[in-house]
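Listed after this line are the structures, all set down as structure tokens.
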Structure P
Amino acid sequence: MIELKNITFERDGKKILDDVSLKIDEDKFIVITGPNGSGKSTLTKIIMGIEKQDSGEIYFNGKEITNLPIDERAKLGIAYAFQQPVKFKGLTVYELIKLSAGKEIKKAEACNILSKVGLCAKEYVDREINASLSGGELKRIEIAMVAARKAALTIFDEPEAGIDLWSFNHLINVFEDMIKETKGITMIISHQERILDIADKIVLVDSGKIKKVGTKEEVMPLVLGNKICCKLGGSIDG
């Protein structure tokens, strides 16, 4: 369960989040969507502790985490995948996946996870994280790392950004597997219709406020009506 109560966040005199309250109390696949600049990323960064709200409270599985640092939230079971992947030089892909999983896993299991995100396991499992990897490759490796952890709350910030269509199709499969296998909440920021389509609930954010929370049947007419949703490779209007 994750609950935000009356969250407010300002930067440079602009209110990014305005008295936002949200409660997800079941193991669900949640997609957060809305126009660019609406406060989506800020909302999830506040949950992770990357940003600090100006006011309001946050609860995770019955425990108040309002003032906990990032590492303490991670220990409680919150994982975050950035829109721009973090680089870890000096480690191999296999080592990173093991670290993320928090346990000893066999190389074959790591290879299976890499294959799910569209990477040839034999080519990548022993590669070092360095400048030879493209942004798209790093993105998929980070998604593999977060998927391996199987956290109680997993947050992805626009995971489709910077990857090609073939990899995007694999990404959908990763999320569908997570829905089946992970007992927890998966929260994704996305505009992509195919990701919205597999959501248990959609959270529509606009101008720093939550406009609607509901099933795709309840929210998609508002999303499409405001031209927030787009196809892969399309542009976002609004």
Structure Q
Amino acid sequence: MLELQNVSFSVADGGAEKEIIRNVSLTIPDKKLVAVTGPNGGGKSTLARLIAGIERPTEGRILFRGEDITEKSITERAALGIAFAFQQPVRFKGIRVLDLLRIAAGRQLSAADACAYLSRVGLCARDYIGREVNASLSGGELKRIEIATVIARGAVLSVFDEPEAGIDLWSFRNLIEVFEDMRKTIRDSSILIISHQERILNIADEIVVLKDGAVERQGRREDVLPSLIGTSAAVGSCLAAESGEGKRSAC
């Protein structure tokens, strides 16, 4: 279980302090998929970065399974079982997909083991296992490879920051299937997804609404989602798709 207790986060802004997260208290229970949504600029991605350890709270505490991790680094939190997937996955020139999966798993995975993880995210393993994690991969391919590394980690808490960002509609549909599969196989772990896509919110067990840096509402999907439909906190699945001619609408 992850618990945030009166967490705030401010940054310097022209000589003044700008508060991005304001006195947030919330609990991410074990064995649940929790979605955090809300208007753009509401602090969602900052909240994810605070949980991962990329940023440190200016006030408050973060507890993970009863242990205070407020001052722990990203590496220390990873060792405790917290995995983080970036909004824009990092590219690694010279590192193969197989190498990345082995690093994530923390052991010398066999090619067959690595292929099993890639298959879970809908990739044909023989086409990807030897490829470099570089610009030759599309945004959707990178997203799915990153999710495969999170699965390989066997994390206690997996945090995904806007996984739909920068991918086409076909890849988005596949991501939904991957998250649905992860949700079905949750045992002692939890999943936290930052998103305002209605299809992602619809597979969550609980939804947290973050607005102006504060928790406006938290509850079961069936109680919270109906009030969000049609608002900026829950949009449909029309996405910007990348093509050789630039970005186009894919609805």
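Of structures P, Q, which gives 125 when volume of the Cα convex hull per residue in Å³ is computed from the coordinates? Before the final figure, lay out the partial values.
Numbers: P: 125; Q: 138.
Label of the originating structure: P.
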helix-only ellipticity at 222 nm (-39500 (n - 2.57) for each DSSP H run of 4 or more, over all residues; to 500) derived as -10500 - corresponding label from P, Q: P
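Throughout, read-outs are computed from the coordinates displayed, never taken from laboratory work. From a predicted model like this one, the values you see are computed outputs, not experimental measurements.
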